[in-house]
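K.L.:
In structure tokens below, several structures.
Laboratory data are not the source of any read-out in this text; all were calculated from the coordinates shown. Remember, predicted model here, so these are calculated numbers, not experimental data. Cβ atoms are built from the backbone, for glycine too; each structure is taken alone.
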Structure P
Amino acid sequence: MSNILISINGDCTVERNQLKNEYEHIFGVDGGTEYLYKLFLQPTQIIGDFDSIDENTKKRAIRDGADINSFDPDKDRTDLEIALDVASKNKGKDITIIGGEGNDIDHLFGNLLTISSFHSTEEIMWVTKLETIIFSTKQFFKIKKNSTFSILPLSRIENLSIKGAKWDIDNENIPYGSTRTLRNSALSEEIFIEAKNGKFCLIVKN
């Protein structure tokens, strides 16, 4: 099982010190490859239809030994979906995604839904300068004490419990669209979250 970094096209505000020192695989997804070089990271593979990557950046990645994973522009899947599939084939255990921010709300929500529907890994983190969005099967999460966090329901959540927070929840059902689990605060450096059924993401203020 490996740690994988995926850099996707769209604005990227993340800073280098928010990321790990090393990753087994680093994927530059089309124009997202340029952010890797700005963060002094070298892609091991570039993925996409290459309609948004600068040609010089593409040549640099090839020169640096990156594998090329090229797809037809008329494909019926997004570059992010393809990158996540490639990560799964590389036995990705923990996946970190950067980029994909910006003003195109359809792309922003599309990325969120794409990540939330991906089940072939233990944990996916979408990291920006201000927030980290976590999709995980874990129950214990290490975050900074007094950090603000939210649980965003992506479906109805059954028997949700939260411990270690300013507002704990014990075995409650949370309907889809509820704001009940937004804007909580961690009382320690570890919080416990468990649900019997349902899908959600954890959003932590950095």
Structure Q
Amino acid sequence: MITDIQSHGNDQIMLFLDHEQFRILPADFIFKFGLRIGLKVSHDTIVKLLQADEVMRAKNFAVNLLHEEQTYTKPKLVEELNRKGFSQKGINASIEDLERTGFIKDETFARKWIRRREKSKPRGRKMLRLELINKGIDLSTINQVLSNIDSNKELSTALRLAEKQVKRYKSLELHVAKRRLHGFLTRRGFGYNTVEQVMQKVLSS
């Protein structure tokens, strides 16, 4: 039986069962579960309280991570929640809630990642795809985001990188410079056609 409900600050309550402290819970659980002094609480209700509390704590932990750093994908958040010791059921429920409310959007993450790369470390589609796969983004989302990259823009990015890089090859024979530039652009994820077009522009035959 609930024998007392005390305010615990920060929108929390301390719930007492049979005159003993039971648990600190979110204050809105009073209305969500109809908690009141004198209420006889069944085992099933206690289980539901504990499960709902874990989901809330997992969600709050994930939201705090997202506020600290906006580079968390869904798989990364799941990894962090597992490391924190939350149950799989609690993790799944909290992640579903965060997705439903728009806190987790892997498409938004992917777009931000591409923009960040464009500004600091430009990459071609192939490398961007690999990086996003390694981040745990699903292929359908990756394909959708990459399809929005304009081919002309990718070509201009590759050309800009090549013009900067080729300055280091001035003392090399042409065939060596071509081989090195080809490797440089390929390693950065640019496709064959893009690489060939850039080679023709920056290195004379």
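K.L.:
Check the numbers for distance in nm of label points 7 Å out along Cα→Cβ at positions 32 and 80 across P, Q and tell me which is largest.
P.N.:
Q
K.L.:
Using the calculated result -5500 for helix-only ellipticity at 222 nm (-39500 (n - 2.57) for each DSSP H run of 4 or more, over all residues; to 500), pick out the matching structure from P, Q.
P.N.:
P
K.L.:
Upon calculation of Kirkwood radius over Cα pairs in Å, for residues 8-127 alone from the atomic coordinates, which of the structures P, Q produces 14.5?
P.N.:
P
K.L.:
Among P, Q, considering only Rg/Rh (Cα atoms, Kirkwood Rh), which has the greatest calculated value?
P.N.:
Answer by largest value of Rg/Rh (Cα atoms, Kirkwood Rh): Q.
K.L.:
Quick check for you: by distance in nm of label points 7 Å out along Cα→Cβ at positions 24 and 40, which of P, Q is greatest?
P.N.:
Q
K.L.:
Identify which of structures P, Q gives the largest calculated value of mean count of other Cβ atoms within 10 Å over residues 72-79.
P.N.:
Q
K.L.:
On relative contact order in percent (Cα under 8 Å, 6 or more apart), which of the structures labelled P, Q is highest?
P.N.:
Looking at the calculated values, the largest one is P.
K.L.:
Once distance in nm of label points 7 Å out along Cα→Cβ at positions 16 and 192 is calculated for every structure in P, Q, which label goes with the largest value?
P.N.:
When distance in nm of label points 7 Å out along Cα→Cβ at positions 16 and 192 is computed for each of P, Q, structure Q gives the biggest number.
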